[in-house]
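Once you scroll down, you'll see the structures, which are given as structure tokens.
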Structure 1
Amino acid sequence: MTLAKSFYDRAAKMAPERVIGASERVVMIRRITKVTAGGKHLRFNALAALGDQQGHIGLGLGKADAVPDAVKKAVASARKSMIHVPLKGTTIPHETTGRYDSSYVILRPAVPGTGVVAGATVRALVELAGIKDILTKSIGSTNRVNLAKATLEALASLRMPETEVARRLQPLAAAQANASNYNGDRK
């Protein structure tokens with residue numbers, strides 16, 4: 001059984017060497033303890049976001065024995081998974097929702113001057129993407145990893161209306177051209 005790929009999985013990723021001038025933000029650090037026969041083994045889990053505030057955003061998760069190493073791995077992972085987010089001025093082009101496991105995030109465009117109305121996890125991602133005016137609502141699980149992935153899913157599903165209309169009209173124009181050629185051959 002294959003699962004359907006999400007918008008984020010299908011989105012075109014930027015080449016890591018093209019990421020220039022991006023700032024990073026650590027969204028979460030948590031301590032993980034694995035109990036073994038020899039005792040407890042402590043490790044750290046870091047979730048980091050990377051964005052250039054020009055419409056590019058990436059998210060990465062890193063695990064290591066020390067916090068700086070976990071953060072470094074998370075940033076490297078985020079650098080490899082950066083996507084482009086279409087912006088309309090200082091906000092997003094349309095309302096969208098994202099879901100990851102049991103976390104739901106609703107993103108709504110806002111008028112200039114509204115600011116970022118969001119919780120800490122969603123705020124970190126939308127600010128790094130360069131969105132200045134947005135209304136958000138998170139529903140369901142408040143797990144930071146799931147919220148961040150749901151937010152990225154919502155951002156990856158954004159499309160500019162003009163390009164979407166053009167994309168949808170291309171097959172229609174081709175079908176009409178084929179139909180007119182077919183009708184012309186019948187005469």
Structure 2
Amino acid sequence: MSNTHLPTQLKIKHSSRGFTLIELIVVVSVVAILATAALDKLFWYQGQAEKASMEYTASMIKSGLWMSAASLMMANRGTEIPALAQQNPINLLAQKPENYLGELDSNNTTLLKGGNWFYDPSKHQVGYVINQRRDFTPAITDDYTVRYGMKVLYSEIELASGKKAPYITGVTLVPLTKYVWQ
């Protein structure tokens with residue numbers, strides 16, 4: 001058989017149709033739900049990053065206090081250690097945090113921008129203003145400031161006479177604010 005008997009043009013019927021309105025609404029809804037879930041996780045991760053940064057900086061301040069106390073002890077100047085609890089501990093750091101605002105009165109922290117450290121000289125407290133407040137629950141309503149104070153540490157040594165005498169072992173940074181940060 002020859003090919004001459006075949007039709008010269010085959011008619012192929014194509015049905016081309018686009019999305020229906022229902023299909024489009026379903027796709028948009030699914031994308032919106034996925035975007036909402038992703039944004040929720042993103043905000044949570046931002047809060048966790050801020051919490052880790054705050055805790056890291058607090059531990060650096062604590063280390064600065066410990067190193068200064070150890071330096072005084074080694075120089076046989078242990079009696080000067082309680083004065084460390086009255087000073088701005090951020091001044092003990094080799095480099096101040098970039099988000100340190102300086103010495104401020106902490107009575108009106110609502111005006112301070114979140115994500116910043118400050119020192120209140122009247123209370124001898126270091127404070128951090130929370131920026132990512134979504135998963136942060138303060139103990140005091142609407143107070144998004146975490147405060148730290150300095151504490152002189154004492155111990156006792158037993159003397160030959162059987163009596164105990166207190167002596168200074170160091171100074172540390174302690175949190176003064178109770179909060180929940182999920």
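Computed from the coordinates by the stated procedures, all read-outs in this text should not be read as laboratory data. What you see is a predicted model, and the numbers here were worked out from it, not measured in a lab. Cβ atoms are built from the backbone, for glycine too; each structure is taken alone.
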Calculated from one of 1, 2, distance in nm of label points 7 Å out along Cα→Cβ at positions 47 and 135 reads 0.6, and the structure in question is 2
Candidates 1, 2; percent of Cα pairs over 30 Å apart computed = 31; producing structure is 1
The highest value of FRET efficiency 1/(1 + (r/R0)^6) of positions 119 and 159 (r between Cβ atoms, R0 = 25 Å, to 0.05) among the shown structures 1, 2 is in 1
Distance in nm of label points 7 Å out along Cα→Cβ at positions 127 and 167: greatest across 1, 2 for structure 2
Calculated from one of 1, 2, log10 I(q)/I(0) by the Debye sum over Cα atoms at q = 0.10, 0.11 Å⁻¹, for residues 31-142 alone reads -0.41, -0.48, and the structure in question is 2
The value 0.55 for FRET efficiency 1/(1 + (r/R0)^6) of positions 39 and 111 (r between Cβ atoms, R0 = 30 Å, to 0.05), derived from one of 1, 2, belongs to structure 2
